Structure 1
Amino acid sequence: MISEMKTQIMEKIRGAVKCSVLPEDGWTEMSFPNLIKLMKFRVDRYSLEGFGRLMTMHTTTKMGMELLTMSFMPSGGLTVPYLLMDAMSMKKKRCVFVEYYGCGEEDLKSGALEQLYETFRLLPDYSEKPNWYVGERESYSLIKSGTEMQLTDMAVRSVEAYLSLIPQAHEDKEYRNKLAAFRQRMIDEGNPSSSTLHLLLGRTGAERFMKQAVMPIEGEVLPQDNEKRGSRWLV
């Protein structure tokens, strides 16, 4: 399910906006543990013209679990919600999280997302543990289980609806500041990938990864660090 979903989503993205692949670096291919490689991670980053940045992290495991994380970051403060999408497949268990975060900004474009919510709201909700960020999600977020076909359709159409918001949006400096503040909360208070990233990169490395790869801010200059994983720190 995961590979096909990613392929279809990337086709939608390339058909909607100019998509440029960013150079590979020390985060592109990772594994844990290094020798046994029970988990393998492929990280790709893109620049989306007129929007900002996209990061994809495709995880495969020896246990048969497969995960896909896609982070759509309006890096310059484009007035659309921040979109974090997670998909998981393991044997007969499947789920997709389409999470929209307004980060405290009230004047965001969302009409197409609210309409699409009505299409998929009756799919079974996926039960998750309480976390602070759950209460921060926009009401039209979709946290669902279902068949492979249903979830792939939901994920692809969600990205398509999201990208349709770009032409009507504009960049706002105050919103960019709110995105940065929300990102810091995701670092300090925890995010859906915290445990995995801390295991893989350590706490300091996970913070750097969040700031440069997952949720970069346009024009932000991050401090140099001799332990960085082959990455440039001018975002």
Structure 2
Amino acid sequence: MGNSSPEVQAIAERWNGFLKKIEARYYEVLQQTEAPLDGVIGNIQYDNVIIHNIANGLKNQTVTQLSEKVDVAAIKVEGELKKAGASSDLVYGERNKIHVLKNWMEIEYLKFEVGLFARAANKILENVKKHIDENKMHRCTQCGAELPINVFSFMAINLKCDSCGSVNTYQPDDRVKALEYYVITPLAEEAAFSEKLKARTDKGAMKEYYKKYYGYLMDNVPDKKSYYERDLNERLTNPMFMM
């Protein structure tokens, strides 16, 4: 009777039901974190370290642990199918469902994680803007003339005063400097995420991901535009980054 036997069909049906439960459990774990995460993000100040820790823990509970459960169950199911007389093609097809599910979980978690870090980034940016006076005038320490300084500058710079010729050193606030890593980078990742997903199956899309990602950084961190341009060019021309 082979693949059409009631025993083989029952095993396959039970296996498909198990995979559906794994998928449901994945959603359940993340849904349970919605309210707690709202509270955590609401209390974030100027860094996202706690979000990194939470994200690592959630990935372990979802992608890692659920994948391990599927692997263990698959060994048992494969043995049962072979014992029941299922063909090699059917056994292979049922086993391949593991890879489909794992890939789905990986992509879904990437979407969740990118969104989570973007939410945290926007909260940190909001906090910094409350702390920094964007209309603050930066003046020469010698003559008091206004200096052309961007409040959201990420680097210490030396500026010569046009009025008296003295050189002033501007040191940006630590919280402003932290924006580059805790805010701008996660938002750049969010902006280029669709291209990153395409690059999982189309390596040609990796170049578009880099262009969009670094384009966002250059637009939002003008002080370091030349640095990002060099980094972008290296990734576009070095085959290692396209692998």
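Bear in mind these aren't lab numbers, they're just calculated from the coordinates by the rules spelled out. Just so we're clear, the structure is a prediction, and the values are computed from it rather than from any experiment. Cβ atoms are built from the backbone, for glycine too; each structure is taken alone.
Using the calculated result 3.9 for distance in nm of label points 7 Å out along Cα→Cβ at positions 60 and 180, pick out the matching structure from 1, 2.
Values: 1: 3.9; 2: 3.2.
Structure 1 accounts for this read-out.
Identify which of structures 1, 2 gives the largest calculated value of FRET efficiency 1/(1 + (r/R0)^6) of positions 52 and 124 (r between Cβ atoms, R0 = 25 Å, to 0.05).
Values: 1: 0.20; 2: 1.00.
Greatest value across 1, 2: structure 2.
To test your reading of the models, identify which of 1, 2 gives -21500 for helix-only ellipticity at 222 nm (-39500 (n - 2.57) for each DSSP H run of 4 or more, over all residues; to 500) when calculated. Kindly include the intermediate steps, with their values, before the conclusion.
On the way: 1: -10000; 2: -21500.
Answer for the origin of the read-out: 2.
Hey, mean count of other Cβ atoms within 10 Å over residues 116-123 derived from one of 1, 2 reads 20.4; which structure? Write down the numbers at each step before the final one.
Working: 1: 14.8; 2: 20.4.
Corresponding structure: 2.
Taking -0.87, -1.28 as the value of log10 I(q)/I(0) by the Debye sum over Cα atoms at q = 0.12, 0.18 Å⁻¹ derived from one of the structures shown (1, 2), identify that structure.
Working: 1: -0.65, -1.62; 2: -0.87, -1.28.
The read-out comes from structure 2.
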